Structure P
Amino acid sequence: MQHLDFLQRILRQYYESHTVPAPLGIERREFGAGVDKKIDWRHLAFTGEQQLNAYLRTSTPLYISHSAGYYEFPDGRPMTKKHWLGADLIFDLDADEYETECTHAKDLVCDKCMNRVKEELVKLIEQFLMPDFGFSKNELHVIFSGNRGYHVHIRREDVHELSQNARKEILDYLSASGLKPEKHLKREGARLVGPRPGEGGWGGRIAAAMREEIATGNDKSLSRRMGVSLSTAKKILEKREELVKGIDAGEWDQLSIDPKTWKRAFGLFAIESSAEVDKGVTLDVSRLIRLPWSIHGGTGFIACEVPDIEKFTYYRDPVALGESLLKVRPTADAEVVLKDKVFELEKEKAVELPEYAAFYCVARGLAEPWQ
């Protein structure tokens, strides 16, 4: 319990000097909070920002979340007594979801895995949510989770009434589930007609990806990505200029390749171009999600809104705690980078760290509070 007292003391000081903004529709949302885990108790409700912040200053949970859903009685229990009124549309992208070659412990992160999450976030927004679903940039609220990923909140009123089935259809579209190449590549007499790069939806997306691969790839990458033999890949590259011009014109038969081969390649590029998100979060209209502008008890980072994804740095921008020095005893040899500073930890050798670094190391199990 010593480490919990240490962490809560720091959080209490933070919440006593900062005000966490109330989420939209706070009086209709359920809240959940936790100390030992993310949600130890739920069915909490607040009438406004003042009551929410009073709770943070007195109870000081390490984690606090609010519901995606809106309810007539948000503190009602069981769930059926809440009377669901609608829910935000939320997408969750977390480092756990993506394969990387990282070698660090599972609960830690590095530039490689966090950059992968950022790539998927940009893909989701710029290739799907904005062009295909028509959401404007101002309607997409990107929140750093405070730990290992990002949440995208869409609070527009017309999405509130979307059922779980409707949200599943959105996920199916993002993942290219049920995509049928034969609907995009068709025989018209002797011609094989297909989509052109720049066209809306999946057809144009895959045409652009395949065009880029044929124009710039080598035989090995082409063989892997199109699912063809090396000899076929070399044959394609010998005629790459004609093939690129053909795809640009929607004519996919510039080379004597079986239409089944094109359709198989089409399907492989669909999988590669899909957007990967945590489907459970989007589907669950009663999901509890991290409260924006609260502190994540596992890192000490603030779950902040991200105005510019490309410029955001996970180990610098969300650091919100203070600079006062606190003494801790490292439990392992480690190197921690926060706010562009490198902190070298040597096991069992007491060290004074800035509050934000001390909190992070204790929360991550890299150090213990000094007694």
Structure Q
Amino acid sequence: MTQLMNAVLLTGFGGPEKLVYSQVPKPTPQQGELLIKVGACSVNNTDLNTRTGWYTAKEDFQAILHDYTKKEANTSTAWGQTNIQFPRIQGADIVGEVIEVASNVKSELLKQRVIVDPCIPPNEFQQQYQYVGSELDGGFAEYAKVPVTNVYPIHSSLSNVELATFPCAYSTAENMLTKGQISAGDTVLITGASGGVGSALIQLSKIRKATVIAIVGNNKETFAKELGADYVYCRDEPLATKLAQHQITLGLDVVGSKYFSIIMKALEVGGRYVSCGAIGNPLVDLDLRDLIYKDLQMNGATRLEPEVFPNLVKYLEQGLLKPLVAKVFNLTEIKEAQQFFQSKSFFGKVVITPLKE
């Protein structure tokens, strides 16, 4: 008899109506996989980007992300720029307990609490990068099967809800800092610094003892200061004038839009620019003279470097990172959770937990 589990299915590109709470067969781990009883799983921009078809949109980016306009379902893709297979269980930030392993997976992982690296590199089973909750099913369910290569036992006093705030946002941020070759001598400029990745960038930059300049929305200045930012500016301030007071060597951008040009103008000669996203607008203006005559370096940061997630686990086990939980929703409240996430009126992360047994 097939065992069932509760899950949220993304049934197609569109609005919240495409999220269906249902019962589906409980997955069985195949070769190289294990099964996790999900304790908690956070909401991320990639969940909205995938559902709304933002990754391949040509215009109306904000309207698409906020469900204000019709989606182009025939041309939309998932995180990896490949066609997504529906129905899909989203959710990248999986924390929980291993309850079953495939025959070729070490049994000592059973009953251990684990945290999942959502970025799966090419391996013997697939040729392309995949992302948990995008190219394969994720954690918006009672159970999730995951390749053992991406599962890390975690020894921490933090709760499942607190730990679920870290995998996607903090690995993305750590990857940006790795590719940006951050050091203690850097003065770092962070856009969107009160969001999930932005707040992670503040904490991870301060671990390296860099000087941090944070750009935030209205009424979020205190939040960034408490996380360790040395200088905080509201995005509505005359930023070009403010930033001219600093010798900025590394720009970390999660917003795009007009902030791209502001960062490029503000960077010192030999400065580095790293982007992991463009929630403001992915289409930007580049004056090539800034790039050429200041010898700037530009990097995209999506696919994780090998050392990124092990570093993150180390920081967590050493107690160096502060969990930021904005609000917790039940799995049955997935639509409300995503709508709250779209508001961007909060600090920290939105976390989903399965139904209590």
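Since every read-out is calculated from the coordinates, none of them should be taken as a lab result. Because the structure is a prediction, the values reported are computed rather than measured. Cβ atoms are built from the backbone, for glycine too; each structure is taken alone.
For FRET efficiency 1/(1 + (r/R0)^6) of positions 212 and 316 (r between Cβ atoms, R0 = 25 Å, to 0.05), which structure out of P, Q has the highest calculated value?
Q
A value of -10000 was derived for helix-only ellipticity at 222 nm (-39500 (n - 2.57) for each DSSP H run of 4 or more, over all residues; to 500); which structure in P, Q was it taken from?
P
Compute distance in nm of label points 7 Å out along Cα→Cβ at positions 92 and 244 for each of P, Q and report the one that scores greatest. The partial results should precede the final answer.
Working: P: 4.3; Q: 3.7.
Largest value of distance in nm of label points 7 Å out along Cα→Cβ at positions 92 and 244: P.
With mean count of other Cβ atoms within 10 Å over residues 20-27 as the yardstick, tell me which of P, Q scores highest.
Answer by largest value of mean count of other Cβ atoms within 10 Å over residues 20-27: P.
Please state which of the structures P, Q yields 0.96 when Rg/Rh (Cα atoms, Kirkwood Rh) is computed from it.
On the way: P: 1.07; Q: 0.96.
The value was obtained from structure Q.
A value of 0.60 was derived for FRET efficiency 1/(1 + (r/R0)^6) of positions 236 and 340 (r between Cβ atoms, R0 = 25 Å, to 0.05); which structure in P, Q was it taken from?
Value 0.60 for FRET efficiency 1/(1 + (r/R0)^6) of positions 236 and 340 (r between Cβ atoms, R0 = 25 Å, to 0.05) corresponds to Q out of P, Q.
A value of 17.5 was derived for mean count of other Cβ atoms within 10 Å over residues 124-131; which structure in P, Q was it taken from?
The structure behind it is P.
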